[in-house]
Structure 1
Amino acid sequence: MFLDRKVVREDILAAYELILGRQAQAEDEAIFSGWVGEMSLRDLRDGFLRSDEFISIYSRLAGAEIRQALRCRMLGDDMYEPPQVQWRASEEQLEKLLKHSEEVWSSYGEDEAYWSVRTLPQYAGRNLTKEILDEFYFSGEMSVKKLELALRRCNEWENVQQKRCLDFGCGVGRMTVHLSRIFSTVTGMDISRGHLKLAAEIMRKSQISNVELRKVSKLEDLKTSGSFDLIYSLIVLQHNPPPVIARVIDTFFKILNPGGVAVFQVPVRQSNYTFVIDDYLERMNEINEMEMHIIPQNAIFEIAGQNNCFVCEVQGDTLTEAATMASYTFVFKKG
């Protein structure tokens, strides 16, 4: 077949122009010199379509649905290498990691609180209008509806209604407002005072009295927050280094009441992702962009097993909108 023939140099040069939209550079030639006569046209095509450069270009240009299609087409779950991730850390290391997260998100809370929750241009401070804010909080209602459907699929909806709920990483209360109508009490916890201040404003304006907002500065704050029948966390854990994600999930399971349910979203795989604790600590103060991290799925299951929690559902989601990242929403129940 045509696609099975071995490539020649001209095939590779054409692939750069046709697929990546640019000419091959001198540094590229050093990479592909060994491909000539060794790689098939099919392998060449698939390699370019799975490249970070291609996915980066076209995921930026595409809408959310096409971005997800690109992710599924270009990097299926069977294409990820085992992640090299250190997710166990000492107490001293955890303290430093959490302090860094607090500094970063406190800054967002002061400058771009709404945008930091949903990183879309209309939520930047200069663009905010009443109509945009109404749409922002409506998106939280849609997220809570998805939570309800997940709980119904797991036959847990009736078990958790009108009980005690934790909204971890509540931010400006985007989902907390809607959770307050389902649960008897809701505790919203966040690391940023700025976000919590705005959350308190929306609770007051909405005349909601069954929500308690609490700042978490150290992981002990979460552990001493009481016990809950439902723990919910969405687009939050991914912004923390893997050891923090692991400890937070472990604490979720510890403060969950017997028979209670934890529902949380977190990425579990990413192309070319590694995390070495000492290397990260050395450079973390130089990071000036919103961070995205993963935790291996097997680590989540290990932590769950240690806490007598079993999985009810694992659903793939598009919440990271990252072409090279696999994100899942987990539903666990405590025995």
Structure 2
Amino acid sequence: MTEEEMVEQFKGYVSEKMSDVKDVDIGLVNPIFGGASRQTYSLELKYVMQGKPVSEQVILRREFESGIVETSVNTEFDAYRAFYETDVPVPRVMWIEKDPKWLGTPFYVMEEIIGCEDKHMLMTVPPFDEVREKVGETFFRIMATIATTDPAKVGLEGKLEPVAPDACWKRELDYWEADADKNEIEPHPVFRAAVRWLRRTPPPPAQKIVIVHGDMRAGNFLFNRKGEIRGILDWEMMHLGDPLEDLGWSMNRLWSSSEQEKVGFMIPREQGVKIWEEASGFKADREALYWWELFASVKSIAIWVSMNKVYASGQNTDPIVGYGGIWANDFQRRIILSQMREKS
């Protein structure tokens, strides 16, 4: 489906959903590149309501026909709806559509939060370098809030697969190793060595089964010049699991390449861990956290391997996908070697 066809189909969809408005039109269309599991657009939605012209910015997230991370739009939609108007800032969702007759694959629509940035590299330059500590502190507090949210109280009870405290690590490791098995087009001996170590040295059972964002990191939230976090994004891998999983994932050194001592160019690692511990009430045993950090590198490699496959096969020609499959893949291997040297 071309972009022009998609816009025309989406206009028809909005007209059906908003039957009380007239003259539905789509203004500026901006593709947002780099997503591993969704085709994303920023759209100017225009219509006439009660004789007055209205214009609002919305985000359309559509499943790829051949995605890199196999997830359902249901999970994201459920997450945004669950956390809207809570202490975890998220955009307001508007519609979810599973019928492929409209855009070929399922999609959902949400409001666009404007006046914000998501590029974590901006933390190193003015004016954001002056507020990056504030952003970092808020980031870890929000992560703690997610981990201490009762799924039943936000409408997620029964929507996420249950898991036993002593099975969290194995379920995740099994899944991502199998994903790499399915997608690798060349050997990855460093990845395999890390998987063997993780299986030989499992972490203790989870302190509690909690909501895990699944991709809680720099680059997946919106922040402004005041140092406020206005939106936590990319919930497609949300699940129930160990609270240390999100903490370990957030510390992937890939997202702070030139400032390895900091998390996402924001604040020092230990400072972030202490904020998370104080805000959540959980303890971050450093040996267990190391396991989840190494697992984060393994999971990342599995994702980069998938990117490499779909880019090499021509299924997804987004240059960011190619970049991830090549550069990020290589860098992540180097990170794993560094992590494993720390234990040798």
Structure 3
Amino acid sequence: MPTLTRRRLIAGATALPLVAIRARAAGAAEFSYKLATNMPAAHPLNLRAQEAAARIAKATDGRVEIRVFPSSQLGSDTDTLSQLRSGAVELFTLSGLILSTLVPAASINGIGFAFKDYAQVWPAMDGALGAFVRGEIGKRGLIAMDRIWDNGFRHITTSTKPIARPEDLHGVKLRVPVSPLWTSMFAALGASPQSINFSEVYSALQTHVVDGQENPLAVVETAKLYEVQKYCSLTSHMWDGYWLLANRRAFDRLPQDAREIVMREMNQSALDQRADVAALNASLRGKLEGAGMVFNEVDTAPFREALRQAKFYADWRAKYGEAAWGVLEAAVGSLS
């Protein structure tokens, strides 16, 4: 499948309807499922999910229809997770760090400054660490597809000042997702973390409810956060991905061949989306600088040491347990 170009991304965004992105084969579908995401409609995650939905409709001769609802149209992350568990929504892409409110081990890939680069991320998440997390997810009545989708390495943006050292975070009101790990990490660094669902982030920044936020560059661009933020500090403080989750009861209702098709096509689109995000990240700094953002490079060693001194790693090692922590350190090296 060809890689999405920036032109295709923009064209795709303008073509998307305000409600669901739909993929319907001729005739009525036997199974019509909703796939919810919290990403803006133009984000590669939604475009590739839509392509997967189209391939699934074709491969199942129209028996399976998947409608993609971007931009938190079906509710906030926490609301949609509840809908997923009840079966009101059949499919949902969600960060493991937010999923950790239900599956504590799901946030382990987000431990601060654990992954140095993608050369560590993908072998871990496609290997033992990802398998461990999927196993924990499976205990909660959900199914996670084999391939996690890329959200990317996260960076801090602010409206007040650049963040170059840990002490620059002291007292900064920083929006974080609704996740204990995020709150714990930034509190350990001296910030004042505020848990806010993504659908409310732009307005919170615009009205200065918070001073800043942290997200991958692709999200900063597609959600237009550069309009309400001045500085971008390249902290790469955690890697974040999106598990494609399915309600187990809904998924098991599909015939075996249809389940295999859905998993195959969604996993393929996850790989395609990873390539899209990599291409975007290579060009986005220049685009965001052109929009007025000021970038600064960051030495991450002092941040990691500050977390170690604050017992952040030791505390989370105890929370995850030795088995989970051992799988993480096998992929990234010693942390605590």
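Details
- For 1.00 (FRET efficiency 1/(1 + (r/R0)^6) of positions 50 and 250 (r between Cβ atoms, R0 = 41 Å, to 0.05), calculated) the corresponding structure among 1, 2, 3: 3
- Among candidates 1, 2, 3, the computation of Cα Rg over 2.2 N^0.38 Å that gave 1.01 used structure 2.
Every number here is computed from the coordinates shown, using simple stated rules; none is lab data. Keep in mind that this is a model prediction, so the values were computed, not measured. Cβ atoms are built from the backbone, for glycine too; each structure is taken alone.
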